[in-house]
1. Thinking of 1, 2, which structure, once helix-only ellipticity at 222 nm (-39500 (n - 2.57) for each DSSP H run of 4 or more, over all residues; to 500) is computed, gives back -1000?
2. Among the shown structures 1, 2, from which was the value 31 of relative contact order in percent (Cα under 8 Å, 6 or more apart) calculated?
3. Hey, Cα Rg over 2.2 N^0.38 Å derived from one of 1, 2 reads 1.59; which structure?
4. So distance in nm of label points 7 Å out along Cα→Cβ at positions 81 and 105, computed for just one structure, reads 2.4; which one of 1, 2 is that?
5. Computing distance in nm of label points 7 Å out along Cα→Cβ at positions 9 and 41 for each of 1, 2, which one ends up highest?
6. Cα Rg over 2.2 N^0.38 Å, for residues 17-88 alone was computed and gave 1.51; which structure, 1, 2, did it come from?
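Just so it is clear, none of the values below were taken in a lab; they were calculated from the coordinates. What you see is a predicted model, and the numbers here were worked out from it, not measured in a lab. Cβ atoms are built from the backbone, for glycine too; each structure is taken alone.
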Structure 1
Amino acid sequence: MSTELLHGSCHCGSVKFEVRTAVEPATRCNCSLCRRKGALMSPTFAAGELKILSGEDSLTLYQFNTRTAKHYFCKHCGIYPFHQTRKDPQLWRVNLGCLEGVDPYALTAEVANGASLSVVEDA
C-alpha cells in the first residue's frame, strides 16, 4: 500500500485539504450512515497525515450511535470529505471522490462491516 500526498476539497471548494494516504484498497461501509452517503473511502491513515488548508470553519460535525466516530461535512455544499474512525479514533479515512486526480469509479472496493459495530438497531 503506497501512500502519496494528495489534494482534495468539498464540492463548493470551501474546504481544502491535503492528505498522505493510499487510495487502495478502497472501502465502502455498510453502517446506516455510509449506506446513505455512498462514499468510497481511503484506507485508514494517522490523524497527522491530514492537513486542512482552508475552510475549517466551513466544516460541521455529525456523530451518531456511540458518538465515537466524527464525520465531517461542508456546511455549504453538504459533501463529506473525511472522518475519524470509530474502531480507532487515531485513524481517519478520506472520501476518495474529493481527491484531485483520483477516479473512484476505477477502483475496486471492499466492504467494511460497520453495521456490526452498532449498539442501536439500524444505526
Structure 2
Amino acid sequence: MAKILFRLNGVSDDEANDVRELLTNNAIDFYETSPGNWGVSMPAIWLSDDDQFERAKELLNVYQNERTVRMREEYDRLKREGKNKTFVDSIVQNPVRFTIHLALALLVIYLSVTLVLDLGK
C-alpha cells in the first residue's frame, strides 16, 4: 500500500526537486500527485513500497536539517550584507500591487462590519 512521504503544499520548486533527486539517487520508488485541475487534491510525494518508508524518512530528515542550516546561513549572510528583502522593500518594488491589495482588504473589512451592524438593527 502506498504511503505519503512529503506534502508539496507551499513547498518551493527547488526543495521539491531536491527531494525528488534525493529519492531517485537512493533508489527509492515514489510517485507524485498533483493538486488537480481545481486545486482540491493533495499534492504530495508518495512511496510505492512501505518497506522503504523508514529509510526515506531518515534521508528526508537529514536533508531538511541540512537545508534549514543552509537557509539560515544564507539569510544571515544577506542580512549582514544588507541585501535581505523586507516588507518595505516589497512595497517600494510594487506600490500599485500593494495599494490594490490594501484597498481590497479594507473593502472586505468595511463590508463585513457593515453587514454585522445592519444585521444588529
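1. Details: 1: -1000; 2: -21000.
Going through each structure in turn, the value belongs to 1.
2. Working: 1: 31; 2: 23.
The read-out comes from structure 1.
3. Value 1.59 for Cα Rg over 2.2 N^0.38 Å corresponds to 2 out of 1, 2.
4. 1
5. 1
6. Structure of origin is 2.
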